[in-house]
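Pasting the structures in now, so scroll down.
What follows draws every value from the coordinates through simple rules; no lab data is involved. Just so you know, these numbers come straight off a predicted model, no measurement behind them. Cβ atoms are built from the backbone, for glycine too; each structure is taken alone.
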Structure I
Amino acid sequence: MTARPSCEASAAAASKVPEVTLAFWLIKIAATTLGETGGDALSMTMGLGYLVSTAIFAAVFLVAVCAQVRARRFRPLLYWATIVATTTVGTTLADFADRSLGIGYAGGSTLLALLLLLSLALWYRWLGTVSVDSVHSPRAELCYWVTIMFSQTLGTALGDWTADTAGMGYVGGMAIFGSLLALLALAYYRTRISRTLLFWAAFILTRPLGAVLGDFLDKPLQSGGLALGRFSASAALLGFMALCLLLMPQRAAARARH
């Protein structure tokens, strides 16, 4: 009589991604903002450049993903460390594509959008779903993290494009992406639109929001920022994430039932 509940609990615990709650989105926005300030700190403040910084962050990302895949259960600190790794490598990789390769924000965003769609298409072809509820096998995890890395990189390019090229500024960019996320939240509660589609749309949009928010925090006052400095802003964001994890403990998402 007790075997079935035990099996269900074991199945839920086997998921190594967190349940999608308000805390998840708060930490996600903070992590994406940290990716912007942290990536810029290494590439610009420390003067390592986009290519070298991308290589460093890519190595950290690979190590974090390997540790995440090898983990036997959901570990919040490891999961969010991997998310931060995707945001930092996404920041420097997008800047390298947009600026160093000279393809611009439009070209970079288009290329990255195609790569993101390709990763989602391959994931669906291999596993028949792109729902985060199905991420409980090594292959699904690899698809999940590659997709996240491309979504973070695309979000960086979109954020910079909106704030700089489109001339909306940092506050304008935050208003645009914040409004779009609010519309997605409304769609979640008021419509029957696919929850998987809404999740990935929101996941992608939190990245450009984090990009413009990060620039707003560390850019000089004359450029429309708060001039907190990249290292100070990064430290504050790390503190905020730690506080959220302490006050709002997370649990693993339940596995999808087939």
Structure II
Amino acid sequence: MPLANPVYIEAPSVAPAAGGLYAVANVIDGDVHVGVSGVSYLSENCGVASSLDDPACLTAEDRAEKTFGEIDVVSGDPFAVYKGVTCTWMVDDDSEWARHGLELTEHIAVEEAMWAHVFTGATDITPAPGTPLTVAQGIAVLEGYAGANYGGVPVLHMDRQIASLGLAQQSLTFDLNYTITTKQGALVANGGGYLGMNDPAGNPPDAGEAWIYLTGAVTVVRTPVITTRVIPGTDSTTGQHVNVQSALAERMIAVTAECILAAVLVETEIV
């Protein structure tokens, strides 16, 4: 049993977790207007080229008709992410604690928002709907779909448990920074915020099952972080002095995922 109060030491410096959405997304820090209007851009990356059997000897009337696609408008609506802390007021400003907490875990909140909103309505390409694949099989199906429908480097979104199974099943690999890819070079966002992702219709998965989602390139646009501090004062109800400081760090985010959106159901157990 201690005989006196503990000796105060400096908290350990913690490096951000490797991987996740921010490891593979294009992250842009900038405009405060993002928080009001979101973002959009015109993508030239959607769709694939077509072939045409068009011998030179055919007349114009006999040649097959070419098809044309529109340039896609890719957009993302704004949402807020925040971290709040409270503690006994010791005169110091604790808003930096909130800022640090947001910076360390912001990606988790963004991943949660992404599967709750961006992934809704994805095309379920599980070969036998409702019957989960192994993780390796699911990755293969998604890569096949991406290869046929998108010319860029696709992004697979999965929770860290599923990524571990993919590594164990030799379908995934990683670099010296622990950024994960498939063996064909598709990017993997192995996010902590993807745990328990719903199906494309918004329903939670059954026990022993999980979803992997597929998108084109992902862009995350962030406003600057704003910190707010509420120092102790008098409780309006009791009239007593409250010696508690509250601090809040928050920012607005908009996320885009271009061109393709698909999903497969996989099993979370190694058979």
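A value of 0.55 was computed for FRET efficiency 1/(1 + (r/R0)^6) of positions 177 and 225 (r between Cβ atoms, R0 = 25 Å, to 0.05); which of I, II is the source structure? Considering all the candidates, the number was obtained from II.
A value of 3.1 was computed for distance in nm of label points 7 Å out along Cα→Cβ at positions 41 and 105; which of I, II is the source structure?
On the way: I: 2.5; II: 3.1.
Computed on structure II.
Of structures I, II, the largest value of mean count of other Cβ atoms within 10 Å over residues 25-32 belongs to I.
Source structure of the calculated read-out (volume of the Cα convex hull per residue in Å³, for residues 137-216 alone, 87) within I, II: I. Once mean count of other Cβ atoms within 10 Å over residues 129-136 is evaluated on every structure in I, II, the highest one turns out to be I. Set I, II, criterion distance in nm of label points 7 Å out along Cα→Cβ at positions 113 and 201: the highest-scoring structure is II. Matching task: 0.97 is the computed value of Rg/Rh (Cα atoms, Kirkwood Rh). Pick the structure from I, II. Of the structures listed, the value fits I. Could you figure out which one of I, II the value 9.1 for mean count of other Cβ atoms within 10 Å over residues 65-72 was computed from? Going label by label, the one that fits is II.
Here helix-only ellipticity at 222 nm (-39500 (n - 2.57) for each DSSP H run of 4 or more, over all residues; to 500) was derived from just one of the structures I, II, and that gives -5500; the source is II.
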